[in-house]
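Some structures to go through are shown next.
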Structure I
Amino acid sequence: MTIADRAVLAPAPALDPRRWWALALLCSVFFMVVLDASIVIVALPSIEADLGFSEQGLQWVVSAYAVTFAGLLLLGGRAADLLGRRRVLMIGVVFFTAASPLCGLAWSPAALIAARAIQGVGAAIMTPTALSLVSTTFPEGPERNQALGVWGMMGAVGSTAGWLIGGALVDGPGWEWVFFLNVPLGLAALVLSPMLLRESRDMLTRQSYDPAGALTITGALVLLVYGIVEAPDVGWGDAQTILLVAGSAMLLVAFGLIESRHRAPLVPLRLFRSRTLVGANLVTLLFGTITFGVLLTLTLYAQQVLGYSAFEFGLGTAVFAVMAAVGSIKGQAVVLRLGFRAVAAAGMALMGGGSLLLTQASVGGSYFGDIFFALLVFGTGLGTTFVTATVAALAGIAKSESGLASGLSNTTRQIGAALGVAIVTTVALTRSEDFLQANRGADPLVVLNEGFQAAFLACALLAAIGMALALLLPGRPRTATHERLEPDPVAVTGAGE
């Protein structure tokens, strides 16, 4: 009998009595990462004025974080599997927490961008590791789905809370406090982690690492995200964009060759034989694209066209957070009965419907006339899609590879986010320029609004593609014993206090 056979036949470990407290801690870590991504956007105008950023340089306050975050997610997830999930989580929290006051105390644009890049490193370690710990703490089935429903709800609440909290901090003590806020949260996580989280890792009988695989996949992701982020400014057909994307593709090919020959690869290619995992990550990619595309465009529409302050807009998005929470909880409750395919497709349809409602946004619009009902529909779809894709991405994955699966899911979401921002920016600018050429002397607000309407329509079309991708998912999820991908014979899972 092989080690893998004995691992399957071994009795299931006792459930951790602290698991729901552990979930609260892990969701708080996730909340901190999501909050930071949205709260910074609100502070950008003040940061630009205080530190003297150029208009082109300001985007790197967001992009420096996104590049290191997306580029290191796979490495962070696999490191958690090999080195210990609790230990790696705490390392990520240290990076993130230490970088936060450096951001707030930044004395120049370069200093802030460098600190944001370090924050991205911490986020890339924290996010897949925390999700992996959720997966290893809760057994596959209804209880894990409930935990992932709460996880999805915290993601939605974090996104909305960023607008609300960020507006209050920027208008009050100053933009620096959007970064200082992370310090007490991070310190609390460091204190509570040894008390609430079990240590677990993939124990290898032959210690073997894959530095070539790590370098090539990290380089490929960094080049891809950098190319996408820069494309709206330099042009999609510009030599820089083409070279960056081509370089990323070459590194991905090299990565595939390395992984196919390495005895302990960073990403075992057999994972991609799972229809569930591949389908879940494709849905997650579109989910990230649509979500960030809609939220960025809506933020600009509300503040630049309707004249809302950041704080007013944050208050108005409360319905989004509530409905995203409802979608997350309801989605995890029905996915075992209706199946991944039906629930993910329904979620994408709601996201598309919300995007279509926003295409009617007008210059003389109002909150209830142009935003409220769209957020109600879109938020429900967002929560439903996110929790379904997350459950599917972890379904049937052996505990020894849960960090890697979490890293894959988060990587595709971050690449989707970069794509979403780039797509809506390009579509909005192109449509506004075309409209202005055809209507010389038009009201600047009308010109802006034309671009925003086109961006919302692009998101609706992307949601239609997302519905088609959802059909790649299986129907009702099979049990873990049928779905689980067999780990390498040298891998076993260890857990201890």
Structure II
Amino acid sequence: MARLKLVLAMMMHETNTFSPVPTPLASFRPLQGEAAIAEFKDTNTQLGGFLHVAQQAGAEIVLPVAGGAHPSGYVERAAYEDMVEAIVGAVRGGCDAVFLALHGAMVAEHVDDGEGELLRRIRAVAPTVPIAVGLDFHSHMTAAMVDNANVIAGYCTYPHVDMGDTGQRAGRTMMRALRGEVEPVMVWGSLPMMTSTLVHTPSRQPMKDVMDMAMAAEASGAVLNASVFGGFPHSDIPHISLSAVIVCDRQAAAGRALRDRLLAMAWERRADYLYNGAPLAGQVAHARSLSEGPIVLVDHGDNTASGGTQDVMSVIEEVMRQGLTDVAAGPICDPAGVRRLVEAGTAAGVTLPLGGRIDMPQINLPGKPLSVTGKVTRITDGEFTVTGPMATGTRVRMGKTAVLDTGAMQIVVSEGRSEPFDTGVFTHCGIDPRRKKYVLIKSRQHFRAGFEPIARHIVLCDGDGVTSSDLRLFTYRNRRRPLYPFEQDL
């Protein structure tokens, strides 16, 4: 058999259309060729999984772009077109198959279905090339994605600890197809319902039974791949939904039956997929009443992995107001604040307005810095390698980072945004979160990968920001109608 030529590419972004954070090409830190292979080989990422499959097959690998940006606002048109043209150009040059590490919730300034449009353009230049796609659990499934791909597999976990495995699942099915062992056909469906990212993790109900059914069907061989997608609520687009995609061998009947069972179970539980919030002061007071630490305070209204600015100070301000001590907090993204701290130098006393640099006009929330006084205790380059179960082996680059110690609280301040899914955000700058009474982080579910194992208690904090779970704050102009819970008589 002749050596396979495979085009592998990564173009990943979860777009929060309410976020004021821009998404230019530089946000993706795009790599290509050997540099991309070196960055992602042997990592727990989709691209790492695809590389593993391709290298096991002894394939020639063409890798035109590997780009991934933290969730933020609309992807700039130029950034989208640059990456898409690189991928389409590589496919135009000829290959035996295409492996794409995508997110499934990318919205560009000019395209509301970033992944579907990419696949459509690939099909236009290579109508018969087999395409395998890996997707995030928070994908918004569309007909353009399914119609223009041959194999789709999505994460089964949240926090996403199976990113590498997902790439391998899609890749292995495609390799079987290339060998003539299977003939993939796909069926899919979606529900007009929105789910909260705070309650739809597959590790717990109401999603657990749904995802378990899909995983069992795939594991048993009844279908080639089975994926359920919870969707991403902070995106004002027509195809927001909960969906499922089943990859079958030749016959679609078994896939249709499984799809229908999965979606019916999810629809019956639709009310359980909503998050009911509480006043922030009461949540912090509850944390204060707990005796044993670490007590992880989860500020989910402003988390990077959903498009937050990572500089809203409302939860830190409330924690300070209620007098909590022995607190590690952060990272807070504040480039100007980092400059002040670095200029002052370690051991210097500093008073500065911290955070609150960015206005959020989409939810009528102005930036509100918080005056903080403390001592600079550490300055780092903000880089570390992930050792926890999510994105294992990848390199986190927070930008220049400093620790400001107020006495009651050690605050990590960074130039760039970074979701705290790994304890390295603290340990790399000399803070051991296992020894703190309180650990205050900006996250929704990904923190569970690194911090749940060390937590005695977890307290959700309804802070301000563009990742809030209070749907009343957001104006959806482009959503489908009807859509639960906005319209409840469905």
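Once mean count of other Cβ atoms within 10 Å over residues 32-39 is calculated for all of I, II, which comes out largest?
Numbers: I: 24.0; II: 14.9.
Comparing I, II, the top value of mean count of other Cβ atoms within 10 Å over residues 32-39 belongs to I.
So if we calculate FRET efficiency 1/(1 + (r/R0)^6) of positions 80 and 248 (r between Cβ atoms, R0 = 35 Å, to 0.05) for every structure here (I, II), which label has the highest result?
On the way: I: 0.90; II: 0.65.
With respect to FRET efficiency 1/(1 + (r/R0)^6) of positions 80 and 248 (r between Cβ atoms, R0 = 35 Å, to 0.05), the highest-scoring structure among I, II is I.
Ranked by FRET efficiency 1/(1 + (r/R0)^6) of positions 64 and 288 (r between Cβ atoms, R0 = 35 Å, to 0.05), which of I, II sits at the highest value?
Working: I: 1.00; II: 0.10.
The structure with the largest value is I.
The value 2.8 for distance in nm of label points 7 Å out along Cα→Cβ at positions 200 and 472 was derived from one model only; which of I, II is it?
Of the structures listed, the value fits I.
The value 69, 39, 38 for Cα extents along the principal axes in Å, for residues 136-383 alone was derived from one model only; which of I, II is it?
On the way: I: 63, 50, 43; II: 69, 39, 38.
It traces back to II.
Distance in nm of label points 7 Å out along Cα→Cβ at positions 96 and 312 computed as 5.0: which structure among I, II?
Numbers: I: 3.3; II: 5.0.
The correct label is II.
Can you rank I, II by Kirkwood radius over Cα pairs in Å, for residues 360-407 alone and just name the one with the largest value? Before the final figure, lay out each step's value.
On the way: I: 13.4; II: 13.9.
Ranking I, II on Kirkwood radius over Cα pairs in Å, for residues 360-407 alone, first place is II.
Any idea which of I, II comes out highest on distance in nm of label points 7 Å out along Cα→Cβ at positions 72 and 352?
Details: I: 3.8; II: 2.1.
For this comparison of distance in nm of label points 7 Å out along Cα→Cβ at positions 72 and 352, the top structure is I.
Comparing relative contact order in percent (Cα under 8 Å, 6 or more apart) across I, II, which is largest?
On the way: I: 23; II: 16.
Ranking I, II on relative contact order in percent (Cα under 8 Å, 6 or more apart), first place is I.
Using mean count of other Cβ atoms within 10 Å over residues 104-111, single out the structure from I, II with the greatest value. Spell out each step's value before the answer.
Values: I: 14.5; II: 22.2.
Across I, II, mean count of other Cβ atoms within 10 Å over residues 104-111 peaks for II.
Given -8000 as the derived value for helix-only ellipticity at 222 nm (-39500 (n - 2.57) for each DSSP H run of 4 or more, over all residues; to 500), which of the supplied structures I, II does it correspond to?
Traced to structure II.
Coordinate-derived values only; no laboratory data. This is a predicted model, so every value here is computed, not measured. Cβ atoms are built from the backbone, for glycine too; each structure is taken alone.
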